[in-house]
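None of the figures in this text is laboratory data; all of them are computed from the coordinates on show. Bear in mind the structure is a predicted one, so any value in this text is a computation, not a measurement. Cβ atoms are built from the backbone, for glycine too; each structure is taken alone.
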Structure I
Amino acid sequence: MKKYRLKITEQDFTQLRDLVMKDLPLENGAFALAGSASVANGTDILLRRPVEVPKELVLVQEEYHLELSSQAVNGLISLCESNQLGVIFCHSHNFGLQYSPSDDFGEQRLATLFRNFIPANAPIASLLFSPEGVTGRVWLADQPAPTRLTEIVVVGRYTHRINLEKKSTNDLPVDQIYDRQIRAFGIVGQRLIARTKVGIVGLGGTGSPVAEQLARLGVKDFVLVDPDHVVPSNLSRVYGTYAHTIMQNNPKLKSKVNIIRDHIRQINPQANVLYLQKSVVTKEAAEALLDRDTIFLCTDEHWGRSVVTQIAYQYIIPTINIGASITSTDGRISNALGVIDIIRPDLPCLWCKHFLRSERIAAESVPQDYRNAQQQEGYIDVIDTEAPSVVSLTSTIASMAVSLFLQQLTDFMGPKGDISRLNYNLLDNEIWRGRTNINPGCVCRKVKGFGNLKPLPTIE
């Protein structure tokens, strides 16, 4: 049976709830523009932005009845049509979370009307708020009656899952090998870890320890993306590699994704691991990440980082970017820095933070022979030099990132867990936070919540 879930940022969820609940006990309404994403077992409805209904466009507002003017509906149709997006109808009840026959009639009429103006794969859904909570449903083009949403995923400093199914997720069995973690996060926290789907892009000095730690924590569903094979120097910092691994003659057995997959399964034989020996800029690899609950971004390439950054905003997927760099001259280290960026729609992206450089992406995206010639002529930056790397620094940054992943699931840090960037200076042994303003004209603002209704900048 297909499942339908709504993904929404905490800021947008709070705004919508406040808009429709502000006049209780009188009903109130609002709208939202939305995109969608097809995933393996259903569809994600992605809320792009709330739309307030001006007071003068409300014709009737009573405790059990709300009527909006045709001008309000026509204005929303124009917004959906011009943006090529779907719609979410939102309203309140003074008590209870049961849709009324009047709700059914009104929403069905609106859904039939809006189908004439929006893309065929754009969603039509609704949310009902009351003091008891929230529920929702989706109106499918080929169904006369609505289908209940199975879950609402609220993404903020932590991810709050609102289960709308009758089936409980709190009765899933938990293995006692996680006893010490259960003592820290509780059995509910361990179940959240177990049900979280994770993607890891880049399996080198930071990505490989992330994979090992997640497997030991109890994550059971992985997508691994990395085009590279191991080389002798990887033995010093890539988890899961051994001397006999490096000496393999079979190229497939030397691929990083194959090695880390085997390493994860040695820790947890029941783990589900999809691995792609491809660059994340390819369509197949990028699309494999679209059903993930969290993505770890551990590649050095700016091109790959730019694609995953867009995925994080376009599909509302919390992403953790990890970087580590060492500057050394004549065997003397002058700088050793690690950074972790939390990427999600209510925070600035890597473009906003000036982390990504378009000229670097241009250099990475050209064929190797052409790149070499252009580098020799000085037309593009030299990007293929081997940089210093030490396992203690890469492992430290990876561990910090995994701790922020646990914050995202369990909120164990509370309000202090609202982090945009962490910086770690190894030489000074200092950690400090950083925060940048969101650039209103940035690509992250333009693609938020579109999902499959906008193409990704990938290659075949």
Structure II
Amino acid sequence: MGMNTGLYWFEHDLRLQDNQALSQLLQEVKQAHLIYIFQPKWFVVNDFGHCAMGQHRYRFLRESLHDLQQQLNSNGQQLHIYYGEPDTIIMKLHEQYEFTHVAKHFHTGVYECNQFERMSQLLQSDKVNSKPQVMTANSYTLFNENDLPMSVANLPDVFSPFRRKVEKDAKPQAPIKLDLNYLPAPCESEPSIANDLPKILGSDPILAKHNKTVQQLIGGETQARAQMQYYTFGTQGLSTYKETRNGLEGWDFSSKLSPWLAAGCISARQVAEWINEYEGTYGANDSTYWLFFELLWREFYQWQQYKYGHHMYQHKGIQQHTPTGGHQPDMFVRWCNGSTDYPIINACMRQLKHTGFMSNRGRQLVASCLVHELGLNWQYGAAYFEQMLIDFDPASNWGNWQYLAGVGSDPRGLRRFNLAKQTQTYDPDGEFIAYWSSYTSL
């Protein structure tokens, strides 16, 4: 029998630590080929007039992959970055190496699940002479499916019952550690990167010089761990998170971990463990709990997505209820460009356009405006966020947009924000609006 050789496909898990699927594969093989695939369809304009992959997130992912490659190279392994259709690339690689094991991490997204299933079927088809063992494991969510105190089919459609049940009857999985001293040998001694990848566009030069969010949002597992350390044991910002989390501009008002979580540079399980360690040193309070509370919101939407599949993206949402609003192209462009009649909305949308970041409070306000003040189709807003946000996560993005549009998991339905009141509360001196007024929609 020949040497066990493995293929690992990175996607939403751009890290080495707490990566269950990667660890399991590396334990089984003597040689490994580690890959990431940029798919051309991510950069093609969709039915909503936007791409799935915008420049900000693309730059962040390329940074994350660079960090991953540096870590692998330091430990005798290599990363290979491809551009094309995954089925074609993986089948060609299997023809070349005849893998005994192929692995990819578990993800709750409907497209990701279908993609993994299709890959598995291809590798096990009659056309394949040497059929590999296809493996997957979950490090993406706090809980494994069998940890949940209810079946996915019986998952509550409202957050609070879900939260109470899992807090009472479930415990997050502990992160696992990978010993980097014992990685299997690479199938190829040198890393490779496709020469036809889209070009990386630089940040706005003024913002790159003066805006801390632009300066600090750098992809990679190394930077993710540094930010977690900074926000907890460094600044002890976690102890006041609940009081400061509704800020609109700045670096320290919230953890800023969401981009690294979305790319998989850090896991929710690692964040939960870090919160516990911090509480052991500095004590628990409402703020330390509230960051875990936000992880539970993320968890809720992940399993909602797993339960409802395509309904998470459909106009009628998981409620199958026809929402208000329709598509008005001119008004939608004004919303995207930050040229509406609402200064707070304009500031938030310009911030998003130029940085790829928007605060949680800002996202609620601009979504409420699109749905209620402008009377537009919520799906276009969700699709624009998908293109623009560095921290885009399918479940959280589309789930939150459904929530605001009244077709998702909000028990009240059609939650509408008073924009004048919100402006007075969260930008009382007009500093945020003034800061972004200098950045035009052009």
A value of 19 was computed for relative contact order in percent (Cα under 8 Å, 6 or more apart); which of I, II is the source structure?
II
Label whose coordinates, when log10 I(q)/I(0) by the Debye sum over Cα atoms at q = 0.06, 0.09, 0.13 Å⁻¹ is calculated, return -0.30, -0.64, -1.21 (choices I, II)
I
FRET efficiency 1/(1 + (r/R0)^6) of positions 136 and 344 (r between Cβ atoms, R0 = 35 Å, to 0.05) computed as 0.95: which structure among I, II?
I
Out of I, II, choose the structure whose coordinates give helix-only ellipticity at 222 nm (-39500 (n - 2.57) for each DSSP H run of 4 or more, over all residues; to 500) equal to -14000 when calculated.
II
Mean count of other Cβ atoms within 10 Å over residues 56-63 - structure with the largest value, from I, II:
II
